[in-house]
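No value in this document is a laboratory result; all are computed from the given coordinates. Quantities reported herein were computed from a predicted structural model and do not represent experimental measurements. Cβ atoms are built from the backbone, for glycine too; each structure is taken alone.
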Structure P
Amino acid sequence: MITASTHQKRPFFNSPEKKDRLQEILFQVAEEFGWNMEAWAILSNHYHLVLKSPEDSGNFPHFINKFHAVTARNLNVTDRTPGRKVWFQYWDTRITHRDSYLARLAYVHLNPVHHGLVERAESYPWCSAAWFCQHASGSLQEEVLRFRTDRLMLGDDF
């Protein structure tokens, strides 16, 4: 799981077009490096990801560095702010057991609701909740959504 914050928690991705482009680049770079997207939530000043690593996960630093570099350059071209620092830092956690995985899936899917952006996560276009509802079995959906996410110790004071 990865959580990343923009510099000074500024809402740089403050339009649908900017979030669309960030999400598009995320999918492209994840595919390029062999990381499978399991859950994502993109907000104006941070994002959360749950990813499944490729066989050789040693390319993770290259994956995250390229994603941040490409999105920062793209945003700065759009905003006409060359050289501006966009990303502050990221935190990554290796998930080692099923309950932790399911709880984090729930947390990421529900993140737009947590931040008061929507009432139903499935209606937020830059989140995997709608995809999850369409593709996951009913039993998996129930299992994931029964997890309480308020006990997770995740940095999300955005």
Structure Q
Amino acid sequence: MTSLIQELGRDIGPLDSFMYALKSSESRRQYPRRLKLFFDFIGLGGTLNEQAIEFLKRCKADINSEQDSLLRFFDFHRERVRRKELAAGTVKNYYRAVKLFCEMNDLSLNWKKISRGLPRVKKFSSDRAPTLEELRKLVEYPDRRIKSIVCSMTSGGFLT
């Protein structure tokens, strides 16, 4: 790929390699936005492309300080999750975008250390079995199909 881009007469930038890794149209829409949020948080100005170049320069100069800025960014959002301003899954999405950018630009950070502090995403629902009163109310519904479905599901153990 690099040879093709060099033949066309332009170098591939850090943002180009990041965008190259994004396959889905939704990811191509969301990931740059999430990455810009991180760059804005650490105080980089300019366009997203300029911020990406500046971040790479800063990482090459001192990778440990940039890893600390990542930890501060995720700690800030972890506090927002604790205050219920943000869902834990959203923080994970910010993590994925920043990690992809760093991986595509050959930045080796300690991702295990960074991901340790991320809030855990709830992987179960808060569903419950319906009460007898709720089942009776469903069976009383005038449509005959509902009664047969509810009776089948309760006798088969699907609603308990």
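A few comments on the model shown:
- When Cα extents along the principal axes in Å is computed across structures P, Q, the figure 71, 39, 26 traces back to Q.
- For distance in nm of label points 7 Å out along Cα→Cβ at positions 100 and 132 computed as 1.8, the structure of P, Q it came from: P
- At a computed 16.8 (mean count of other Cβ atoms within 10 Å over residues 20-27), which of P, Q: P
- Computed 3.0 for distance in nm of label points 7 Å out along Cα→Cβ at positions 84 and 116 - originating structure among P, Q: Q
- Among P, Q, structure where helix-only ellipticity at 222 nm (-39500 (n - 2.57) for each DSSP H run of 4 or more, over all residues; to 500) as derived comes to -21000: Q
- For relative contact order in percent (Cα under 8 Å, 6 or more apart) computed as 28, the structure of P, Q it came from: P
- Taking distance in nm of label points 7 Å out along Cα→Cβ at positions 92 and 140 as the criterion, the top-ranked structure out of P, Q is Q, with the highest value.
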